[in-house]
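Listed next: structures, encoded as structure tokens.
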Structure 1
Amino acid sequence: MEKNEIGTIIDKLIIVPDTNILLYLYKCSFNTSQNIVDLLGKVKEKIIIPSRVYKEYLNHKDEEQGKIDRKYDSFTKNLKKQVNELKGKINGSISESRKYDFPDCDVLETGIGTFLDKIILTIEKYENSLSAEKQNKSVQIANVAQLIRYWNEQGKIKSEPTIVQLMEYIKEGEFRFRYKMPPGYKDEEEKDKEVKKDSKKDNFEGRIRKYGDLFVWKEIIDIGKERKDEYLIFLTNDVKEDWWVLKGEENNKVPVSMREELRKEYMTITGSDKIEFMTLSKFYELFSDYYKICDIKTTLELDYESYVQGQVHTKYQEQIEEEIIKKLETIDWGEISGDFVNIIEPDIDIDDVFIEKITIHYDDDGETAIYDIKIGTTTLPIEIRKNDGESVVWIAEVELKGTIFIQIQRDLRNLDESGISFKSFSYDVLSNRDSWEIPCEMEEDVLSEAKDTLEDYYNH
């Protein structure tokens, strides 16, 4: 759907939100939630909520609200805890040093203690400043609840299927899962594991949760049958291959359109081809523009994950890998093992680079968007070598996981970016394999054979 098409369908439009859309309104920032609620308010008469969506929303909304409360309570609490733990470790180290008669230990202890106490006071001051933000979150929760209450009162929430219908859906779900027919088959294994791990979920409702996407799809089809002359948009952020056609690189797949099997099924049963799947990001882009209420910060927040994925895995991947290798080359290998001294330059290859966490915020002037990105990487085993005399070569392998923090900044006035900057780097040792010795004259053959074996292993 393009922006110029909205005007032609707006009078005959149905919007069906998924559970993840309703819950997202709690998770996102106050500004973004407010803007999305305002937009949904513009089309609130066009909303129809499947009973399964509403049920899942009720099951999870308290959990999401609890996360908000815990987020504020735990943030400053954890900061103060870390400072106090550091204070305890430092005091312990100073006490230990007293037996060596180091001079002015009391002065050092007092000075450090005073400095750390100032940090605690700074945290507490910040803690007090969060009251306004907490109030915003309370307003955010109330606004979302009010909108959903309206839909409930206006009969916009569909009735639950009968037990007979439900049994038919479950039977059909088993068939679909067996032959990987969309939607929902991607949830089967995960949901079954949840039931096995949590005895509280080992009940009828828990066991049928894996069919949740199918239940929603069945209700969408029912809506389409009842209102076949209207254009239906299914609004979801569940970007999986059992709903969508995905295109792009492995680490940066983006939804392009609904699965063709689902489109054909909808057309066959309803007699209408007026259906489209849409992410919240795309929905906001199109409809906020139509209603002239577009907010650039909301647009960026809704799209920040796909934007960063694209930047990291295409534009900047080579640069990131080079930086990680550069950092790995500065490692003091002697800290990993006392045997790693006087080594030959290690051979380092990056096995995988993946994004662990992304946050977006703005500078004090509100004119620059700042993406803070935590990137994890695993390396192929690093070969450590050194000559132990003239006749023997000593060899070992170390496998590492590295973590690097990067930052991307964008000017909100033109969305130009300033490139990436590297902030910090750390690593963990995943394995330190036993070393072995080989005669110098056999070194080349042995290493070549080991390399071939390793390549076969990773290919496998």
Structure 2
Amino acid sequence: MKFKHILLFIFSIFSFAIQAQINPNYFPDFVANPNNPIINYGDGFADATWNDPCVIKENGQYIMYLTSAIGIVLSPTNTVKVYRKVSNDGINWSLSPATPVMEPALGTYYEGGTETPSVVKKDNTYHMYLTCYPPGNNPAEFVIAHATSNDGITWNMDATPIIESDGSNSIYGDLVGEPGAMVYNDSIYLFFTAAGTLNSQAVQCIGLMKSADGTNFTSPQIAVQLPQDVYSLADNYWGLSTPSALAINDTIYLFTDVARTINGEWTQVALHQFKTIANSGVWYHDTLPIHTMQDFVWTDGDYLSTLLAPTPLIDDNGLLRIWYAGYRIADVNGVDTTYNVYFDSLGIMHINPDFWGIGTSTYQFPLATKFTDFNNDEFKLNYFPNPAKEKVYMRFNKMIKDGKMNVYDMAGRIVIWQSILATNNLRIDVSTLQTGIYFLEMQEGDMRFYGKLVVQK
């Protein structure tokens, strides 16, 4: 979210690290695009303040839902709206359509603003979850709304929000917003930012609700809270926000930002990751952030600067990609030392486009580099169907006398192992595997074949 740093988590003074486990970095080697930000302030239309990315991929095309106002000053006539951009490579983006796909409407509960969209597709219907509020931009009045679409462009907003803060004695009694949705086990998992009370004490956390139809959700539960062993309250770290998640086989990876006070301002300073295995309810957290503000020139300020809203996606080549928002308005104590903010001849304030926008980073899974290493005619493997649901049938170009087939998940773990003895045919049962991307490794002596298999239930 934008422009709410002081008020956003006024109730988050206390935080309790309920996830009891620490893990080394799951994806320690995210490589940032050298041209970050790849979407700049003003790209698409004048003074566009791009923020809150959510990325999905369909039919070989990347689709990003993101927000913008006109400039950084909000008013009843200048509100935050949701736009849609498309890309063939995840780097170069264009508006499609040129107009907002979701925006405030007079006389509604979302008249003041529409922010932080999260879009998933389930059963041929697109679902958008977003933060909305009435005029005034008051965090205590934030709600999470839900809209549906048949094409991802024209949306129908529900008449009422799916959850709102109500002052109750709950984890979301004081604030709710910033939804991050994912489809897992044929349900929609909705993570969100919450502030309220737990056992009569103030709490700020990432909450979680689940739904079979996208509209009716379970009661909110705590997913994760600020890990004190990494981000101490004593060092002015306050909480987590802007969650987004993806599933890799039986593991859910959750990405958030981390908030800290800098010069009295509530500032999102880093991106972090958590994971849970097989719906165990036990969350592990990394020992280090993915990125911090200081990693990038365009976010490396200490006054009204931020890094937030990570959104993950695994592309068709097995590459883990994240996109995120950030900006750097001013430096020390509000003194602009790099001309990030400037005024035109009419006295209108503008932002240097190099210091506001959307960035991206990638992580290359080790096995993904092996896709074509030994894919030659002598040892080529044909396999079908792909995607598969229960069985995969394989045929080799030559007789395999003594080999084996390994199936790896995205974490590099062998999930299926099968011998190949004196045959050029093989059948593998994948019915026990979760929906996801897997790697095939066929071995005979020093020869190897690597390929990609999609399991879709």
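Bear in mind these aren't lab numbers, they're just calculated from the coordinates by the rules spelled out. Treat the numbers as computed from the prediction; the structure is a model and nothing was measured. Cβ atoms are built from the backbone, for glycine too; each structure is taken alone.
Between structures 1, 2, the calculation of distance in nm of label points 7 Å out along Cα→Cβ at positions 41 and 273 yields its largest number for 1. Starting from the value 0: which structure in 1, 2 was helix-only ellipticity at 222 nm (-39500 (n - 2.57) for each DSSP H run of 4 or more, over all residues; to 500) calculated from? Clearly, the read-out refers to 2.
For volume of the Cα convex hull per residue in Å³, for residues 137-408 alone, the calculated result is 237, so let me know which of 1, 2 that is. Derived from the structure labelled 1. If FRET efficiency 1/(1 + (r/R0)^6) of positions 89 and 321 (r between Cβ atoms, R0 = 35 Å, to 0.05) computes to 0.50, which of 1, 2 did it come from? That value comes from structure 1.
Once Rg/Rh (Cα atoms, Kirkwood Rh) is computed for every structure in 1, 2, the highest value turns out to be that of 1.
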